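> Read through the structures below before going on.
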Structure I
Amino acid sequence: MQSTETKAERKARKILEKANKSQAQYNASATKNYVVCLKWGQKYSADYVNKLYNMVKRNTTVDYEFVCFTESKRDVNKEIRIEPLPNIPVEGWWYKPWFVSAELPLKGNILYLDLDLIVFDNMDKFFTYKPEKDFVIIRDFNRHHRRGYEKINSSVFRVHSGARQIQYANYVNDRVNVTRRLHGDQDWMYKYCEPWEYWPDEWVQSYKWEMKGRHTLGMVNGRRNFIDQTPPKILPETSIAVYHGKPNMDEADDPWTRQNWY
């Protein structure tokens, strides 16, 4: 009998067959630890990568390898392992779904960190927390304004390599529609990557909303910046401060930022 399968349907089927095969080979007991980051385009300089590397090194005692995925290794610290980005026609945060796939050239526990954050205290717990969970991520910082808010923020997440390969294969297959329909990678994760576990809220805090407060921000010399120079409120459990929105760390007129981002 002649197949009625279209070319597009055949392509989609083969992608899913490959994904299912990769998922079957996935080994959740892998123990090697990686800290990874993504640098694409000109939004963040190599200085952000180098300082993230330094901050992780100062605040981690477990064995790990630091890897930067980028299209340009220019000015990146030579001690950092560089890996190329996948050959898919996306930009910016739309590369991040790749980190939950089996196609990532790393096998083990993947701790992903955005570049716009400061690690200022020991972060070993991000590797040891609930090791049986294959995907752990931030409960979105809108939790600060909306009680019971359950969406996610992808600034810091840990995933067992390949844990969401089938979902990633579907993303690649439907990439155009997904990137048009959804705002960003964390919306895709929220919609397609359940189940996940949340980090304790205290471990990763919004610097601007939870540690400093919105009232500390205003317009300074025509740009959004800190107008209140008082120290942030730091909970005993907090290890990472995330700088979502403006100002970025290199723009922040704030003593605590300058003292800790190096």
Structure II
Amino acid sequence: MNATSLPGWARIAAPVAVGVAGLLAWYAFVASGSAPRMLPDPFAVATELVERFPLVWEAAGITGANALVGLLAGTVIAVLLAALAATWRPVDGMTAPLVAALAVVPIVALTPILNTMFGASSQFGRQAVAGIAAFVPVFVNTLRGLRQTRPVQRDLFRATAATGGQTFLRLTLPTALPYLLSGVRVAASLAVISALVAEYFGGPADGIGTAIATYAKSGRAALAWAFVGGGIAIGLLFFLLTALLERIVARRLGALRP
């Protein structure tokens, strides 16, 4: 039986059961006395999360905004460059080394440079890091999708006297859209992770990453883990929203096909 044949309740219950089992294992490990000092039990983390929820919420809003700006900017630039690369081969040749370089650049090494470049009071360095992380998967997937149309399909549009714009809107874009959304789904998680890393390594004294670094260094492990939980919540929210968007578009495209 594959995953698609499972009933709806099972697809919800399975990850919940795994999460509960993980929390129980975490509690048992801490209760055994062999856990590191900086690993509190989940109940202590939950208590800090409830008591300090306004602080976590405020920091999560800053991190989420940085990740969202980076995701949107990276997606727009990636789609535009992918469209140019798919249309003109010289552009493809010029962008290939750039994308390869961005794919391997260490975010940890790039973050302090950007934070210093744009100043300690600016969020732009963090947003730029998130945008760079989001750019690569969106560009690669979009470019692949734009190249999925078959010659016979393009010939059919030319035979019906369709213009270049009509061919793009009716054929190329619908074919590439599922690939684009798959790239955005991957990029969403990368944008959140990169925003957290960027906050951890400098910039304004706010955001989830900065809070984790501050409270971990001061020995307040439970509170630091509470902010880790806030970061996880942001990542899950981004992933679920992009996955939902991908599913909605897939259903719309499926309904349009004969």
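Quick note: the coordinates plus some simple rules give every number you see, no bench work behind them. These numbers were taken from a predicted model, which means no experiment stands behind them. Cβ atoms are built from the backbone, for glycine too; each structure is taken alone.
> Computing relative contact order in percent (Cα under 8 Å, 6 or more apart) gives 25 for which of I, II?
II
> Given structures I, II, which gives the highest value for Rg/Rh (Cα atoms, Kirkwood Rh)?
II
> Further question: If helix-only ellipticity at 222 nm (-39500 (n - 2.57) for each DSSP H run of 4 or more, over all residues; to 500) computes to -27500, which of I, II did it come from?
Values: I: -7000; II: -27500.
Source structure for this number: II.
> In addition: When you work out distance in nm of label points 7 Å out along Cα→Cβ at positions 114 and 178 for each of the structures I, II, which one comes out largest? Intermediate values should be presented prior to the final figure.
Values: I: 1.9; II: 3.2.
For this comparison of distance in nm of label points 7 Å out along Cα→Cβ at positions 114 and 178, the top structure is II.
> With distance in nm of label points 7 Å out along Cα→Cβ at positions 66 and 90 derived from the coordinates and found to be 2.6, which of I, II does the value describe?
Only one of I, II returns 2.6 for distance in nm of label points 7 Å out along Cα→Cβ at positions 66 and 90, namely I.
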